[in-house]
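Enquirer: Following are the structures in question.
Values quoted throughout were computed directly from the atomic coordinates according to the rules given, and no laboratory measurement underlies them. Quick caveat: nothing in here was measured; it's all calculated off a predicted structure. Cβ atoms are built from the backbone, for glycine too; each structure is taken alone.
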Structure P
Amino acid sequence: MTDTTTGTTAVPSPRCPYPFPTPDGRHTFAREDGYDQARASGALLPVTLPHGNPDTAYLATTHEHVKQVLGCPALTRAAANAPDTPRLGRDLLPDLALLSMDGPQHARMRRQVGSTFTPRKARALRPLFEQRSHRLLDDLTAAGREGDLIAAYTDPLTTAMVGDVLGCPVDAADEFHSLADKLTSPCEPDAYALMRARFEEMCDQLSAPGVARPDGLLDELAQARTGPDELTALEVTDLMLTVFAGGARTPSILMSSAVTTLLDNPEQLRTLRKQPNLWPAAVEELLRYIPIGLSGGFPRTAVEDATIGSHTLRAGETVLPSTIAANMDPAVFEQPEELDVARASNPHLAFGHGPHRCPGAFVTKDLAEVALPILFDRLPGLRVATVDHSWQDALIVRAMTALPVTW
């Protein structure tokens with residue numbers, strides 16, 4: 001790394017292990033020690049990651065630096081998705097996954113999902129979200145005065161939402177969802193191969209010409225197989241898996257995490273009860289405040305020298321953009337450690353930035369803007385029924401396994 005302001009090579013700093021350690025080995029919604037100090041330094045932090053040869057990389061933590069990393073064409077996901085590059089997880093993404101592409105190839109594949117994930121189409125789904133929210137709460141309250149909010153509310157809402165967006169036939173949606181969930185979790189190679197083969201088979205059958213399908217992404221991908229971009233059956237499969245992987249769990253994690261966060265901040269919840277018009281701003285603030293991702297970004301590797309801030313990353317070096325650190329940058333957010341549901345300016349990076357910004361951002365926000373107010377209106381006495389949450393063993397997300405509540 002070179003200081004471009006002086007032209008001199010900086011003295012190498014001692015590298016610290018990343019992810020930052022936790023007292024009990026579990027990553028919860030409490031950000032680990034290390035982010036504030038790294039951000040305050042104003043420099044990229046030299047770190048060692050769990051996998052790769054070499055395993056040395058840099059961590060970007062300021063809002064400015066993270067945006068630069070995410071928007072820099074010389075820092076690519078394709079180069080980072082290789083066996084010897086530094087990374088958090090052991091496994092690599094498929095070559096045709098959106099997050100392992102860049103440039104024209106990525107733009108070509110991204111076009112296939114862009115028309116599905118628009119603000120207009122997300123807004124059109126809100127009546128469905130509202131109906132399902134009330135129906136699920138009817139079932140939950142009819143069963144008693146306690147239950148698991150994830151199993152009974154946030155997971156079913158998310159599963160149905162993914163089916164609506166993708167346009168999966170009803171009899172295939174559950175199997176698609178189950179396969180995608182398992183394929184994006186640690187599993188044995190033989191089991192993965194069998195599930196992957198079944199997923200490919202279903203995608204090929206359902207995207208074949210002449211098959212009747214509901215409107216949605218699957219039908220658009222089927223039409224693209226004979227359109228100008230001529231998607232192959234394998235490209236359709238990987239796009240479907242990418243969308244399922246991103247959408248199958250994240251909205252549920254956001255909503256369940258938002259419930260615990262608002263109950264832990266009762267004055268903010270009282271503000272929302274008095275001013276329900278603040279819910280859209282509140283959802284944006286919850287996205288900023290809750291660190292759903294372990295770091296918040298995937299590594300990028302330089303294919304040529306790239307300048308981030310006052311530093312130069314040399315070709316072949318890897319940088320990890322931490323959006324969860326950027327979302328706490330006091331240079332951008334006033335009193336960032338405070339939850340403020342009325343925060344006016346909120347340029348958070350929860351969905352990323354640049355070409356790889358999450359395509360499902362609009363539909364995720366619309367679902368939360370509908371489902372959370374209905375939940376708190378219907379269950380004004382909602383309480384979390386546990387002191388210690390159980391956490392999923394996952395490589396890239398922080399998620400509770402259950403959320404027992406009473407009302």
Structure Q
Amino acid sequence: MKIGVIADDFTGASDIALTLAEGGMRTAQFVGVPTGQSDVDAGVVSLKSRTIAAADAIAQSLAACDWLRAQGAQQIIYKVCSTFDSTDDGNIGQVTQALAARLDAKHVLVCPAFPANGRSVYQGHLFVGDVLLNQSGMQNHPLTPMTDPDLRRVLARQTNWPVGHIDYATVARGAEAIIAALPPAAAMLIVDAVSDADLHTIGAAAKDQALLTGGSGIALGLPANFGASPATPAWQGIAGPGVVLSGSCSNATRGQVAAYRDQAPSRELTADAVMSGDIRAAALADWVMGQDQAPLIYSSADPEVVRAAQDTYGRHAVATRIETLFAELAAVLRDRGIKRMVVAGGETSGAVVTGLQAKTLHIGPKLANGVPALRHDDMALALKSGNFGGPDFFETALRDMAKST
């Protein structure tokens with residue numbers, strides 16, 4: 001293994017696995033920390049650590065790091081969301097600091113930019129499209145509301161390491177300029193990037209770095225450091241019954257839900273119904289299997305509805321109950337013969353994969369920026385981060401998973 005990735009959620013793991021696979025590396029995505037051996041160029045360990053206690057996130061991430069290093073990984077990436085989802089309590093800074101100590105890393109380049117999906121970092125601030133992060137809808141995230149676009153401040157609240165900045169003017173001068181800008185003392189460094197070319201430059205500058213933290217874009221320039229060339233992952237299409245499961249409340253996903261509701265059967269999981277226990281996985285599966293078209297089951301409510309439910313039942317209580325239901329439902333649907341499953345939302349994707357008891361996911365072709373087709377046994381999966389994909393993503397993903405490359 002050449003590159004090892006520790007991803008703090010399942011959609012992010014798929015996202016960076018696709019980046020590395022398209023970069024020409026033999027890539028596998030693992031669910032949790034494996035116990036056996038693996039012979040791939042790039043291994044991506046999927047954790048569900050974004051919103052857990054920092055101490056638990058550190059322990060899981062260090063275990064993943066140790067396994068990846070035991071497979072021969074020469075470089076570790078801590079994969080976080082391209083919207084830098086975290087609170088002041090963690091977990092990005094805390095986990096990065098612990099990994100740096102484990103790897104004896106002096107400098108950590110930090111960059112969540114993903115220009116293809118409208119994420120850019122400029123003057124240390126994160127933009128989503130043409131607006132700052134705190135104006136993008138992420139300020140309403142039910143678990144990790146992002147109200148500060150200055151990544152230097154965000155990260156500094158999570159670590160006792162110095163947090164510096166490598167500005168765009170330095171990046172534009174090339175990899176050697178970035179290397180020359182590294183300070184003499186240990187530091188985490190937010191790096192500006194507004195284009196794929198910038199990320200390739202950062203990748204070249206990071207050739208000898210033991211640890212990087214960022215979104216999937218930070219891996220764009222890394223395969224070339226190991227002699228890999230771009231490639232398209234092979235895929236044998238999977239037909240059969242399909243379903244869409246959505247737990248994301250992002251603006252993009254709510255638009256996708258609205259679009260798909262207009263053309264397919266749908267069922268909403270309200271917080272009140274889930275918390276009361278009125279909704280059961282078996283009954284939902286009966287309804288799904290009775291539809292002639294791949295139906296939609298969703299809990300992607302508007303922000304004010306989510307806040308009201310959290311005020312009534314508690315933020316984590318609602319999220320846990322909904323995720324448990326999605327996990328149970330995924331297992332029942334697999335047993336009933338569902339072959340194609342599109343899942344929206346990082347926490348929901350983690351719940352679904354856990355319910356399916358998947359251990360290794362094989363990377364297929366791109367369904368949308370940051371979203372590959374994934375194979376688990378005889379099932380095709382699409383695990384979509386909340387803000388990814390166009391308005392018709394659910395329809396096109398179901399269709400494209402059935403095609404062979």
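Enquirer: Using relative contact order in percent (Cα under 8 Å, 6 or more apart) for the comparison, can you identify which of P, Q gives the largest number?
Expert: P
Enquirer: Please state which of the structures P, Q yields -11000 when helix-only ellipticity at 222 nm (-39500 (n - 2.57) for each DSSP H run of 4 or more, over all residues; to 500) is computed from it.
Expert: Q
Enquirer: When FRET efficiency 1/(1 + (r/R0)^6) of positions 116 and 188 (r between Cβ atoms, R0 = 35 Å, to 0.05) is compared over structures P, Q, which one is greatest? Don't jump to the answer; show the numbers that get you there.
Expert: Working: P: 0.60; Q: 0.90.
Max of FRET efficiency 1/(1 + (r/R0)^6) of positions 116 and 188 (r between Cβ atoms, R0 = 35 Å, to 0.05): Q.
Enquirer: Which one of P, Q has distance in nm of label points 7 Å out along Cα→Cβ at positions 292 and 348, as calculated from the coordinates, equal to 2.6?
Expert: Q
Enquirer: Kirkwood radius over Cα pairs in Å computed as 21.0: which structure among P, Q?
Expert: Considering all the candidates, the number was obtained from Q.
Enquirer: Identify which of structures P, Q gives the largest calculated value of distance in nm of label points 7 Å out along Cα→Cβ at positions 20 and 340.
Expert: Q
Enquirer: Another question about this same structure. A value of 19.2 was computed for Kirkwood radius over Cα pairs in Å, for residues 108-283 alone; which of P, Q is the source structure?
Expert: Only one of P, Q returns 19.2 for Kirkwood radius over Cα pairs in Å, for residues 108-283 alone, namely Q.
Enquirer: Hey, mean count of other Cβ atoms within 10 Å over residues 52-59 derived from one of P, Q reads 16.8; which structure? If you can, show how the numbers build up before the last one.
Expert: Values: P: 19.6; Q: 16.8.
Computing mean count of other Cβ atoms within 10 Å over residues 52-59 on every structure in P, Q gives 16.8 only for Q.
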